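Following are the structures in question.
No value in this document is a laboratory result; all are computed from the given coordinates. All figures in this text were calculated on a predicted structure; none of them were measured in a lab. Cβ atoms are built from the backbone, for glycine too; each structure is taken alone.
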Structure 1
Amino acid sequence: MKHFLEVDSIRLSFGERLILSDVYLKCETANITALLGRNGQGKTSLFKIIYGELETQDKSVRFDSQQIPYPFKRPDLLRYLPQFNFVPGFLRLKRIFEDFELDFTEFADRFPEFSAKRNQRVSNLSGGERRFFETYLILKSKTQFVILDEPFTHLMPLQIEKISQLIIEEKFNKGIILTDHLYNAILDIADTAYVLKDGKTHLLKSNNDLEKFGYIPATDKV
């Protein structure tokens with residue numbers, strides 16, 4: 001059964017500065033939706049509004065046409081990977097996998113570089129390992145949708161390939177919304193893409209639109 005997440009009617013300002021004013025974004029299960037935008041355009045703010053973490057003047061966030069104002073209270077509907085590390089560093093990996101109801105053995109069998117880290121504290125992981133581990137947790141969670149904010153941060157090229165493959169696999173279990181500065185990497189796997197510019201979302205119809213909406217300069221070809 002298909003499920004749909006739709007967002008519109010969002011208005012956000014800080015003082016006299018208007019950040020978001022005309023936003024529409026749609027994702028459905030078995031679909032990867034990319035959100036592109038230059039720094040300061042409000043991508044993270046939009047994600048926080050969708051998640052219910054950031055209050056705003058107006059918004060409509062709907063799951064299967066039902067308005068859900070605070071999806072962070074419904075992990076069965078939505079999970080969110082923020083830009084920063086969200087798992088407390090003092091916890092051990094085995095405890096986190098238990099909390100997320102995931103199988104550490106399955107994780108270690110697929111990614112043997114973690115096999116000896118079951119009893120390690122999260123703080124003992126490298127920056128790349130920690131980002132990889134936390135992205136895996138969100139992607140594999142039992143939920144209808146996930147939002148990934150900069151999942152490739154601190155990752156090496158081989159790790160990016162592994163996470164990209166995992167995203168492709170998991171889209172058949174949920175809907176995925178993501179953004180990252182490595183736009184080629186996310187466009188390679190995205191089914192739908194939007195560009196956020198001047199507070200508005202624009203559906204990306206071709207890679208030429210990246211220039212049209214000022215995301216890349218005219219000389220920077222994809």
Structure 2
Amino acid sequence: MFLRPFYDCKNDRIEISAEQGSRFAKRICDDFNPIHDPDYKRFCVPGDLLFALALERYGISQRMRFGFSEMLSADTGLLFPTAPAAHLKITDCHDRCYLELDQSGLVLRREPAIEALIQSYVRFSGRNFPHILLPLMAQHNVMINPQRPLVVYASMSLQMDNLEFEQVETRLVDSQLEIAGKRGNAILSFEFMADNQSVGSGSKHLILSGLRDYQQADVDGMVERYNARQAAFSGQ
């Protein structure tokens with residue numbers, strides 16, 4: 001599958017280097033947040049790469065829920081259970097869990113369809129900031145810390161109504177933000193479209209930390225820095 005350049009197999013463990021994780025974020029997800037830069041002090045492997053690796057191994061079930069419990073550092077050896085099950089944990093050799101997966105129903109195992117859904121969803125997911133989240137924050141008159149913009153991927157769920165598709169497009173249906181002090185919970189609802197028909201739906205839960213009053217100048221600065229990083233990568 002197309003994911004092979006973005007991880008290594010060592011002694012039955014999956015390892016993702018900072019360069020591999022960053023390349024996946026930028027080239028596949030179109031995600032230019034600094035937390036996925038190889039030289040960033042708090043580098044984190046994209047959660048969408050773990051999501052993609054799980055689908056590569058276990059296929060697409062009619063109902064799936066992905067819970068992200070830890071931020072994954074580079075070069076951490078991950079253990080993926082070899083046999084599919086209703087509940088799975090992706091852990092390291094110290095039994096620290098990074099991803100929990102619940103799945104049920106029929107399973108799609110056609111590689112082209114799985115690849116199509118992965119590519120469509122992670123590109124949608126990677127563009128959540130700034131394209132979806134900034135308008136949502138403006139609506140609620142809050143913003144994240146412009147110096148340390150941290151948005152944590154908490155969970156994602158999907159329900160497939162039709163597994164007979166080859167190509168698929170992920171579309172935003174609704175976005176909501178609940179504020180609790182300096183913390184925000186964003187819920188992004190989406191649907192999967194194939195041949196102009198809905199074949200499934202899902203939602204993504206994000207945690208926004210360090211919220212403060214909305215300041216347009218600071219927001220403009222965040223967008224300007226984000227766009228500059230994207231332009232610099234595109235020019236390589």
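Some notes on this structure:
- Source structure of the calculated read-out (distance in nm of label points 7 Å out along Cα→Cβ at positions 35 and 147, 0.5) within 1, 2: 1.
- Read-out mean count of other Cβ atoms within 10 Å over residues 171-178, computed value 13.5, structure in 1, 2: 2
- Ranked by distance in nm of label points 7 Å out along Cα→Cβ at positions 83 and 107, structures 1, 2 are led by 1, which has the greatest value.
- With relative contact order in percent (Cα under 8 Å, 6 or more apart) derived as 29, matching label from 1, 2: 1
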